[in-house]
Structure I
Amino acid sequence: MNRMFSEITPEIIAYSELCTKNSTIETELYKKFKVNRGLRDLEGNGVLTGLTEISEIQAFTFENGVKIGKEGKLFYRGINIENLVNGFVKEKRFGFEEVTYLLLFGDLPDRKELTDFTNILGKYRSLPTTFVRDIIMKAPSSDMMNTLARSVLTLYSYDDNASDVSIPNVLRQCLELIALFPLLAVYGYQAYKHYNDGQSLYIHTPQPELSTAENILHILRPDSQYTELEARILDIALVLHAEHGGGNNSTFTAHVVSSSGTDTYSVIAASLGSLKGPKHGGANIKVVQMFDDMKATLDDWTDEEQVRKYLVDLLHKRAFDKAGLIYGMGHAVYSVSDPRAEVFKGFVKSLSEEKGLHEEFELYSMVERLAPEVIGEERKIYKGVSANVDFFSGFVYNMLGLPLQLFTPIFAMARISGWSAHRLEELINAGKIIRPAYKNVCERSEYIPLEER
């Protein structure tokens with residue numbers, strides 16, 4: 001039964017060839033009709049489709065009408081992300097809960113507001129009775145993003161006000177999902193490893209007094225142990241991934257689906273489907289796999305010339321997955337620098353020293369320095385290339401001993417805060433359903449009776 005369900009038969013292959021033949025649109029037509037593919041103009045600028053107050057990316061300026069890249073900046077509700085991180089790190093506090101409050105409500109909380117908000121998240125960090133047994137433990141998936149999406153959609157059935165799109169109710173739903181995402185993903189992972197790989201099953205109860213980052217490590221690790229540095233760096237990773245300008249694919253998905261008037265669970269599940277895509281949320285996995293291949297392939301991965309040659313081979317599809325990419329390098333918006341990577345870098349070095357992985361950090365630093373040079377020499381590029389946040393986040397997750405299957409779900413555990421803020425913003429400023437136009441370029445034809453075809 002399972003084989004037939006998953007099998008691609010010769011008939012399906014034939015149908016797919018027919019589908020491809022009759023659904024391929026000539027590239028020239030996009031230029032002819034001035035269609036902004038991917039909602040981007042010919043210079044790669046995103047087409048404005050809405051307004052937001054939640055976050056902003058600054059990556060270029062214009063001088064005499066010429067677009068010039070500059071050091072990237074990221075702002076949450078108008079506050080520079082570097083200042084946010086420096087603020088809570090200096091005060092030796094965890095920042096994800098504070099940043100979530102800022103994204104949702106538009107202001108930084110005072111001490112009492114932050115304590116109350118953290119207590120609310122702690123109260124919501126508990127799944128419905130029997131949910132783990134009846135939902136998560138049954139038919140576990142090898143893909144934790146699918147597990148997350150299925151669990152989110154199933155939570156609809158446990159909510160007496162699931163379809164109520166009033167702001168108080170949607171806010172309540174969003175807060176619950178922000179609190180529950182770590183449990184849904186980690187419990188799903190534990191169930192899969194138990195049933196598929198025969199490993200011991202651990203279902204640790206979250207602790208309401210712990211931060212989100214601490215709880216992730218607490219429920220994931222068999223002994224629930226972690227160092228302060230590990231928890232603080234994971235917290236910074238969550239902060240840096242919580243939101244990114246509103247124009248990214250999964251956040252735009254949240255706006256589009258919210259504009260239809262549907263329920264919160266459907267909106268978040270749709271955003272999860274977007275984030276799962278390797279062009280969006282899965283890049284840090286590729287970074288780790290690329291470096292593993294590099295270390296396994298090279299005789300001496302401390303030799304700069306060998307590393308440079310490997311990077312050239314990557315671009316010419318002779319190494320790793322032969323996709324022609326140096327993963328973790330470059331970004332659709334940032335050209336000179338990704339502010340998230342810049343913030344992350346110093347903390348990554350500290351963690352590598354704690355873990356005894358200084359040589360690995362030096363390799364990452366070498367690739368960060370060499371890759372832009374190699375790309376500039378081997379490719380015709382019209383903007384700068386620098387390391388993006390995925391370049392370092394994959395290394396951090398690897399040092400924390402997080403399984404690859406949870407890399408993208410951890411991204412989701414952070415970005416649910418941004419999705420929630422944008423869903424609320426879409427509903428508060430509710431206008432028309434988002435409905436872009438597509439121009440039909442198919443030639444007219446006549447209906448032919450079946451016997452005459």
Structure II
Amino acid sequence: MEWLDIAVLAGSFLSLLALGVPVAYSIGISTVLAMMLSILPAPAVTTVAQRMATGLDSFTLLAIPFFILAGQLMNRGGIARRLIDLAKSILGTLPGGLAHVNILASMLFGAISGSAVAAASAIGGVMAPVMEREGYDREFGAAVNITASTTGLIIPPSNVLIIYSLASGGVSIASLFLAGYVPGLVVGGLLMAVASVIALRRGYPREARSSFGEVAHRFVSAIPSLFLLVVVMGGIVGGVFTATEAAAVAVLYAFVLAFVYREISVSDLPRILLDSATTTAVVMLLIATSLAMSWIMAYANIPQNVTASLLALTDSPIAIMLMINLVLLVVGTFMDMTPAVLIFTPIFLPIAVGLGIDPIHFGIIMVLNLCIGLCTPPVGAVLFVGVGVANTTITKVLRPLVPLFLAMVVALLVVTFVPALSLWLPRLLGY
């Protein structure tokens with residue numbers, strides 16, 4: 001494939017995005033157009049369709065609809081409120097206590113549900129009016145919720161890490177899940193540090209200290225929700241079941257828990273199943289078209305050409321990783337995480353491996369990069385959800401978002417250049 005074909009692939013994709021065409025359709029159409037330069041239109045369409053169907057023929061991908069359904073059940077099953085109560089009893093006395101509650105609750109709920117959007121919606125919907133009533137700026141509360149919600153994509157279980165495993169050619173999902181814990185805590189810790197500084201400067205109130213009995217009561221109430229993490233991760237790490245089977249177990253557990261909490265009735269199930277099916281369809285279409293584009297990029301030798309170009313610029317691992325991070329940060333601002341992981345993993349992973357970077361470590365770097373993109377316009381899904389539940393505007397949120405955004409960038413640099421943060425736990429457990 002000549003440079004003309006590559007120009008058509010990239011040019012048509014960016015043009016379609018600029019025209020407001022949905023990402024999945026933009027990827028699919030640009031892939032077909034590039035293929036039509038090499039073969040006749042009918043075979044080109046057939047080839048792309050075959051690559052889409054073949055790409056979805058994966059047992060690993062079956063985990064995604066299960067985790068999506070589990071997230072929907074958790075979102076409506078009363079889990080968010082119990083996690084918020086627990087976080088409030090633990091962190092409420094710190095400066096800007098409700099901001100810390102928002103961050104910790106988002107981390108816990110995001111980790112349990114595996115969805116940043118679900119965390120932003122569930123935690124933000126509860127915390128936004130509470131924070132405003134206690135004297136916090138509405139936009140600051142929204143900014144905290146938006147950035148903290150993305151930690152659930154790093155702390156397992158995470159659909160994005162499953163997709164990275166597929167795109168990387170089979171990196172262990174269990175090792176990726178284990179690798180996400182410490183970086184996720186680093187991100188959350190830095191967000192809390194920045195929130196504390198802002199709270200002290202603005203004089204935000206602290207919560208009254210909870211008694212030991214109150215903390216114990218709220219912890220016991222939240223144990224069934226938190227136990228889901230033990231069931232899923234314990235089962236995967238212990239070899240009891242695969243990630244896909246763990247996702248199915250998560251659905252069953254969340255279903256039972258929602259009825260035990262009496263937050264969901266039988267009449268709610270059709271809507272929950274429909275919403276889950278709709279989200280799954282969108283995600284799977286993105287995956288299918290992205291895999292087709294990845295195939296045609298490999299056919300065009302784009303990964304090899306990019307590798308050669310970067311190595312020709314410099315042989316410094318630090319400089320190359322900074323360039324990769326910069327590209328992924330830019331990509332994350334206009335592309336959804338799923339296609340970004342599927343398209344750019346085959347391009348950048350060989351470069352990283354050539355520099356001696358472990359594929360597990362690089363997976364965490366890539367996902368953390370793209371998590372930052374979820375908080376930025378014009379495509380940031382979590383940004384739009386967080387602004388919506390807080391009933392404010394993107395323009396007003398951007399200013400308080402900047403210091404929290406910078407904290408995430410600092411966390412990215414720390415995770416990038418301190419591999420032990422990602423690799424310590426997987427190696428400790430023999431992965």
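Quick notes on this structure:
- Read-out FRET efficiency 1/(1 + (r/R0)^6) of positions 359 and 391 (r between Cβ atoms, R0 = 41 Å, to 0.05), computed value 0.45, structure in I, II: II
- Value 26.6, calculated as mean count of other Cβ atoms within 10 Å over residues 111-118, assigned to which of I, II: II
- Structures I, II were compared on distance in nm of label points 7 Å out along Cα→Cβ at positions 199 and 335, and the highest value belongs to I.
- Comparison across structures I, II (criterion: Cα Rg over 2.2 N^0.38 Å) gives the highest value for I.
- Structure responsible for -26000, with helix-only ellipticity at 222 nm (-39500 (n - 2.57) for each DSSP H run of 4 or more, over all residues; to 500) calculated and labels I, II on offer: II
- Entry that produces 0.45 once FRET efficiency 1/(1 + (r/R0)^6) of positions 63 and 407 (r between Cβ atoms, R0 = 30 Å, to 0.05) is calculated, selected from I, II: II
- Structure with the greatest value (metric distance in nm of label points 7 Å out along Cα→Cβ at positions 87 and 151, set I, II): I
- Given 3.0 for distance in nm of label points 7 Å out along Cα→Cβ at positions 215 and 255, calculated: source structure among I, II: I
- Structure (I, II) behind the derived value 20 of relative contact order in percent (Cα under 8 Å, 6 or more apart): I
- FRET efficiency 1/(1 + (r/R0)^6) of positions 39 and 71 (r between Cβ atoms, R0 = 35 Å, to 0.05) - structure with the largest value, from I, II: I
Quick note: the coordinates plus some simple rules give every number you see, no bench work behind them. Bear in mind that the values here come from a model prediction, so they are computed numbers and not experimental data. Cβ atoms are built from the backbone, for glycine too; each structure is taken alone.
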